[in-house]
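Down below are the structures I want you to see.
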Structure P
Amino acid sequence: MIDLRFSESELEQRREHILAFIRERVEAAGVDGVVLGFSGGIDSTLTGHLAVEALGAESVHGLVLPATVSSDDNMSDAERVTQALEISYDVIEIEPVIDSLVAAYPEAEGDREAVGNARARVRAVFNYLVANNEHRLVLGTGNRSEAAVGYFTKYGDGAVDCHPIGNLYKAQVRQLARHVGVPDDLAAKTATAELWADQTDEDEMGLSYETLDSILATHVDGPLSVAATSRHLEVDEATVEKVRGMYERSEHKRRVPPAPEPLE
């Protein structure tokens, strides 16, 4: 694997760059602050820390949006972060909304992926309900690794106004989090979208973030071929091709919905 960690000076550059980005987006939109969902995971935790540093605690509103599949530990960590940041926050149970959706369309009951993605989209609805009511932007918490392989729900956690940490690979998210003072137990925490019970990101993707980051940096975002990446990272070519396939199949998630080319 390759080392994607920043030097101390690079960490400071990234931190300042993200702080400026958040301030610029808020100023350009002419809004009063930001809303973001806290899951208890490292991505939302880091984004929250940076948002508070950029704007002040009074300009950040947190949402903790548990479902029946959410672990008590993650929801406890989510509240712990919002309290440590001293921001206003609300806890809203989303499962009653999911129950209403499934009751209206019972054919989806038992479809783990469909219902799981509905949970992410319901959270997006709550994010924008609060943001519109309070004249704020919705901050996304997605990182570069997940965006590249489409590991997010279209119009769910991908439905935001901007992604402050969207240029950071997962390893860099963890490193920057430690740099800005996030406790190590949160920075090192196992990643999970919690769209269904006992889900973890790495189990679902079928490879570690370390492997994913390295393949993305050297092959998808970098210049090396499949064969050269395989040799350089000492992974089999099938794994490199798998990541390439995930990237190509998820391209639609990273683009504005297409329309036909205009007629001349």
Structure Q
Amino acid sequence: METEIQSYQTAGFPSEFQTENYSVVLWKGTGVFSVDEINYSYKGYNILFLSPYQKLKLVSEADEKVNILLFHGDYYCIEYHKEEVACNGFLFNNIYLNPGIGLTREDYGYILEIFARIKQENTENHHFSKSIIKTYIQLILAIGSKQKSNSTNERGIVEKLPVKNAVEFQKLLELHFKNEKELTFYSDKLNITNNTLSKAVKKEFGKTPTRLINERIILESKKLLHLTYRSVKEIASELGFTDEFYFSRYFKKSVGCSPKNYREKVGISIVAKMSM
């Protein structure tokens, strides 16, 4: 499958939605969704961007329609197009931001129309369909990046200043996650207790620091599996695991499949092939 549009009613939405594809989820209403077991409330018109093997649950107060665009990384590589749509690390693969975005009614309707056009191109499947669909995907991602940037800036103006200890933890985590996986390392660096750090990080990001450490390691694991030809053993070593098999168990516990199976399903990016 290169691209596909799936539709559900929220009342019949899968108890846990997960796929090897990139997913763009479009829906409206009020309720709660969870991504990888972290809950987020929503209201109004919404769009959500999921990377391969992220787990989605959706609970709505009313029975609304959910439309999902699925595309494989081999078909449209977000890393290859990152300069054009600024989505990798922003819409997708960002452990610090809410993965969902509120839309205006107009943008919701416009993206819904694009979904319909993609579905039509898939049905017609003529000589130009592939190029047209890629352009539509790029347009959706550009709209999402623009809206997320606007909402992030607005929230920064309205809300209080970020919690200093949480911001410092984020900086430390980006520097040391490959070799330092224990909470105490980060609290010692900041000269505060584990409890104080946990409260600050939870308040700022909605996740515990231990959760963020795990997510950062898994995010880098997925990146190396998808964007390089390095062996699982080499990736495990780069991420500070002395035992390849322990790394595989660690990865499978979080993702739901082994590193080897993840690479087989998600594929190796054109970016890796171009760098050889």
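Just so you know, all these numbers are worked out from the coordinates, no wet-lab data involved. Everything numeric here is computed off the predicted structure, so don't read it as measured data. Cβ atoms are built from the backbone, for glycine too; each structure is taken alone.
If distance in nm of label points 7 Å out along Cα→Cβ at positions 14 and 78 computes to 2.5, which of P, Q did it come from?
Details: P: 2.5; Q: 1.7.
That value comes from structure P.
Assign the value 19.1, calculated as mean count of other Cβ atoms within 10 Å over residues 70-77, to the correct structure from P, Q. All intermediate terms of the calculation are to be shown ahead of the outcome.
Working: P: 15.9; Q: 19.1.
Source structure: Q.
For structures P, Q, calculate mean count of other Cβ atoms within 10 Å over residues 126-133 and state which one comes out highest.
Numbers: P: 16.8; Q: 13.0.
Comparing P, Q, the top value of mean count of other Cβ atoms within 10 Å over residues 126-133 belongs to P.
Ranked by distance in nm of label points 7 Å out along Cα→Cβ at positions 54 and 254, which of P, Q sits at the highest value? Walk me through the intermediate numbers first.
Details: P: 2.1; Q: 1.4.
If we compare distance in nm of label points 7 Å out along Cα→Cβ at positions 54 and 254 over P, Q, the biggest value is for P.
Taking relative contact order in percent (Cα under 8 Å, 6 or more apart) as the criterion, which structure among P, Q has the greatest value? Don't skip to the answer; put the middle values down first.
Working: P: 21; Q: 18.
Structure P comes out on top.
Out of P, Q, which structure matches 137 when volume of the Cα convex hull per residue in Å³ is calculated?
Details: P: 169; Q: 137.
Answer by label: Q.
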